[in-house]
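Below you'll find a set of structures to go through.
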Structure I
Amino acid sequence: MTAPDIFVRNRQRKIHVNVAELQDFATKAVRKSLQLRDEKNTDLRRLDAVFVWLISDRRMASLHRKFMHQTGPTDVLTFRHGEIFISVETAKRHARAFGTLLASELRLYIVHGLLHLHGFDDRMQPGAREMERTQEKILRDCSRDR
């Protein structure tokens with residue numbers, strides 16, 4: 001089975017983002033994600049396409065409230081039908097707080113969303129640890145392929 005097409009689209013205007021670089025990264029990350037887990041029946045394997053939407057905190061807060069019944073923005077929301085929403089403003093705040101680059105945070109959130117589509121669940125501790133290890137492996141592997 002082939003990897004789904006992945007498309008990165010910038011729908012916010014406050015913060016400059018190198019969409020072409022993220023698109024290249026996302027293409028690699030979706031293939032790496034599929035190689036690391038052999039589960040046959042995941043959303044990531046069934047989808048023809050995945051869309052990564054880079055959005056504002058305001059839009060993310062609206063989605064977060066509507067679908068998760070929580071207030072305020074979050075970093076990333078993933079929907080089973082193949083949409084990953086990422087708040088660029090939250091990513092920038094997190095990058096500053098963690099001493100990383102905005103691009104690194106955005107790549108992490110892309111991988112995080114892909115792993116959710118691939119059946120990973122970070123709501124409980126064992127799953128969260130497995131997901132974190134897998135994220136780090138994909139990020140390392142993709143950085144080697146540059």
Structure II
Amino acid sequence: MVDTRVIKFFRKHHVLTIATTVENEPWCANCFYVYLEEENALVFTTDTDTRHGKEFIKNPLVGGSVVFETMVIGKLRGIQFLGIVSEPVGEMLSKARWAYLKKFPPAALMDTHLWVVKLTLIKMTDNRLGFGKKLIWSK
């Protein structure tokens with residue numbers, strides 16, 4: 001079970017950095033996301049013709065992060081994650097689209113291409129719990 005502090009952190013924030021690797025060459029991109037607690041997954045949108053969109057198809061294993069930006073070391077928090085990215089279909093597509101548009105209504109006016117990262121590892125650092133305190137979940 002994912003720690004409730006991790007769930008709250010994912011819900012409170014809305015931008016992730018996602019990293020791909022193809023032919024030993026890494027790439028990062030930033031995307032708006034919504035967290036699906038029941039699936040322990042992140043939903044985001046990007047076109048299939050972006051570099052990262054093309055790379056998801058070649059290698060669906062991704063890494064990423066969500067951070068709380070602060071200069072106060074004692075308040076530092078952030079998540080690093082690993083997961084498997086895919087294009088949602090069927091019921092998952094309906095659920096992902098509903099959740100994404102609920103959080104980002106203007107996206108309804110755009111031609112959005114949704115992706116889902118099913119999380120396999122989550123490491124949250126939360127210095128409010130003690131310097132360098134880590135909460136770790138893995139599938």
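A short reminder: the numbers here are calculations on the coordinates, not readings from a lab. None of the values given here were measured: they were computed from a predicted structure. Cβ atoms are built from the backbone, for glycine too; each structure is taken alone.
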Problem set entry | Read-out FRET efficiency 1/(1 + (r/R0)^6) of positions 24 and 104 (r between Cβ atoms, R0 = 41 Å, to 0.05), computed value 1.00, structure in I, II | I
Exercise. Which structure, out of I, II, was P(r) over Cα pairs in 10 Å bins from 0, in percent, for residues 72-111 alone derived from, given a value of 33, 51, 15, 1?
Worked result: I
Exercise. I, II: which one has helix-only ellipticity at 222 nm (-39500 (n - 2.57) for each DSSP H run of 4 or more, over all residues; to 500), as calculated, at -17500?
Worked result: I
For this session: For the read-out Rg and Dmax of the Cα atoms in Å, a value of 14.3, 40 was computed from one structure; give its label from I, II.
Result: I
